[in-house]
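Please go over the structures that come below.
We did not get these values from a lab; they are worked out from the coordinates using the rules stated. Note that the coordinates shown come from a computational prediction; the quantities given were computed from them, not determined experimentally. Cβ atoms are built from the backbone, for glycine too; each structure is taken alone.
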Structure 1
Amino acid sequence: MQAITNQSTATRWITVCALNDILPDTGVCALVNNQQVAIFRVGEELYAIANYDPFSNANVLSRGIVGDRNGIPKVASPVYKQNFNLATGECLDNAEISVPTFSVRVMDQQVQVGATQI
């Protein structure tokens, strides 16, 4: 299992769940520093973005449909179906909109999210 860990100053890691709690090609939501974070398992990779969908003003991205667009891992919001790049948080349908991304890693089969936003 390889995790996507973006460069960050985050040194404090929050354990959110066991790796096996996230089924392949799905997401879960965790509360990290009072912010909802959507964590996705896509193949052997993990991604973490804010759970907040700026188009519907709802915390729903963890329940979106996971897939890819031209090889870019993405999640489609379950509300209005905008697609977000899981690696960068950029909206693939409107480049002016993005959601925050977070560092994520696996330690001893436990998924951890960096406590600071990157």
Structure 2
Amino acid sequence: MPIDAEALGFWLKAAFGAPTTTGTTNKTHTFKSGNWTLPSMALEVAIPEIPRFAMYTGCALDQLSLQMQRSGLLTADVKLVAQGENVATTTAAGTPTGYGTLSAVSAGRGG
């Protein structure tokens, strides 16, 4: 999947948990690894033409691989593990909202 400033922050939060944010106008988000528990989330896969909406709960990031090339988009391969699935004919996610943008990202190792 293509990665931009919004999507990168979403997947980093899924991998490491919420960042420590500093600054007011120019913000820096610092992600640290080393936690005993990983964050979990719920994701909905929608196929409205059928209609089929599968809500996967208890999702945790298993693997995040970034592919960088000399030209083209930054892309990622994301692997998740989920605990449950609930299939419905209407969405349970509601109306999507936008994410804020990240101005700087740094990754570190916590203790």
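A value of -3500 was computed for helix-only ellipticity at 222 nm (-39500 (n - 2.57) for each DSSP H run of 4 or more, over all residues; to 500); which of 1, 2 is the source structure? The structure behind it is 2.
Given a value of 2.6 for distance in nm of label points 7 Å out along Cα→Cβ at positions 13 and 29, point me to the structure among 1, 2 it was derived from. The read-out was computed on structure 1.
Can you spot which of 1, 2 the value 60 was calculated from, given it is percent of Cα pairs over 18 Å apart?
2
Comparing FRET efficiency 1/(1 + (r/R0)^6) of positions 21 and 85 (r between Cβ atoms, R0 = 35 Å, to 0.05) across structures 1, 2, the highest figure comes from 1.
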